[in-house]
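Some structures are shown below for you to check.
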Structure 1
Amino acid sequence: MVESKDQWTSSLLAMTRTPSRASTYLDDRLKFTNHLARQLMEGVGGCSRVVYGVWLDGHKKPIYIGQTADAHRRLWDLPIGESHHLSNSFPPEIWRRVVVVQWGHLFRELGDGCVPIFAGLRDMGVAEETKQLKVIGLGLEHLLQSRDRPLMNRRTKRRDGTWGQVNWSRSASLGARAAPFLGPLFGKVDEVWKALVSARPRRNGAARTMPGGLSVYPSMVRVRFSA
């Protein structure tokens, strides 16, 4: 670990050794993250309710899984990192894949299959439709996280410099309580999720899209950087 840390810091120091180099470093990173954010925005289109996962190169399981009811804000910030913590730990230049499933579209396709979901949420005491949709997103996130156990989701930072461990099976969160009602919807979400995970990337790193979702490949993106 010491050797790898030295290599990392040496590279950063070389790229930021002078004010001019530091400025170029910022310019190039902004070009890359902006390009990636635009890929995500164009793929999401008009659907605001999504679940998403991020993979690192060489990893079979996602490093992070999240959900949002505001895809255009959250996915834009995902690589840029102004409020999202993931890119502060693992920079988007080393992300192998980002999968986004537009569960809002898939939910509408359920038709009458939505009825028992809403009934279950009402039994939980969640009666307002906007709140119900929010809880559905949390439930889908819980189901994906508890199955794949992403590294960035299964740990919580402690102030003594150690990690706490998340136990999904003991969770009493709204998402965990809603999860049992989401079987038909989760089946559709998981089908799209798995198809996107297995989709082969294009040579130029362009996004793969299909009904209900998209996959982008950040580590394959080629942006014209400064000389």
Structure 2
Amino acid sequence: MNNNKYFCLRNLKIDYYKNFQIPKYIENLLITNKIKSILDYGCGLGQLTTSLHYKKYKVTGMDRSNESLVELKKKKINFLKIKNLKTQKKKFKDKFDLIILNHVLEHQKKGEILSFLKDLKFMLKKNGLIFIAVPNAQALTTAYWRYEDFTHETIFTSGSLYYVLKASGFQHIKFIDIYATQNLNIITGTIRLFALKLIEIIYPIILKITGNGFHATSKNIFTYEIKCIAKKN
């Protein structure tokens, strides 16, 4: 990845996020778990980091990009440039209540994902949480999000995300907002929920007829992203 030009090459500007607000599923997570210290790892242009900062949360943004550094430094928000996580993590042992990986894990090389998650776990306090959002290979857009961003190394299903979290030593893995309705008004949310519930009924029937199927123990999620939380014991 070109660390100095990523957002430019993706045709993304900070103005794209000018109306950004903390998603309700993250707000609920913060309130329910009484979160105080947060690491927004791979914070990008800092829209979530900035919103958390303005809400008076103790948040640190971390990214490889110089574009991120410029945006967050000029807002006087805590920022660290990612260099060598295995070295940097030692400074932050047991420091954070919550680490956010918002569309970050899909950018990691597949063979390095378990090590990467273990390094982040090292930085969490006991019973600290990790929040992960990733593109969903089971979404109705199928492989689109695997290839739309040239820097994506992989995407996940609920089963493969559960696997890497469990293999990295995380516990109490829970998928949240699986119908992506929490940020919607009641009418739009109800319509979306109805449509996805209908797909949940019809799609498996079609697969059965055509001799296809899903892994029985994995949660079927059909929205474009998978969101989950997991705990460090």
(message) Comparing FRET efficiency 1/(1 + (r/R0)^6) of positions 66 and 114 (r between Cβ atoms, R0 = 25 Å, to 0.05) across 1, 2, which structure shows the greatest value?
(response) 1
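Out of 1, 2, which one gives 24 for relative contact order in percent (Cα under 8 Å, 6 or more apart) as computed from the coordinates?
Label of the originating structure: 1.
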(request) Determine which structure produced the value 1.30 for Cα Rg over 2.2 N^0.38 Å, for residues 42-129 alone, calculated from the coordinates; the candidates are 1, 2. (result) 1
(request) Name the one structure among 1, 2 that FRET efficiency 1/(1 + (r/R0)^6) of positions 34 and 90 (r between Cβ atoms, R0 = 30 Å, to 0.05) of 0.95 was derived from. (result) 1
(message) If helix-only ellipticity at 222 nm (-39500 (n - 2.57) for each DSSP H run of 4 or more, over all residues; to 500) computes to -10000, which of 1, 2 did it come from?
(response) 2
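Read the figures in this text as sums done on the coordinates, not as results from a lab. Worth saying up front: this structure is predicted, and the values here are computed from it rather than measured. Cβ atoms are built from the backbone, for glycine too; each structure is taken alone.
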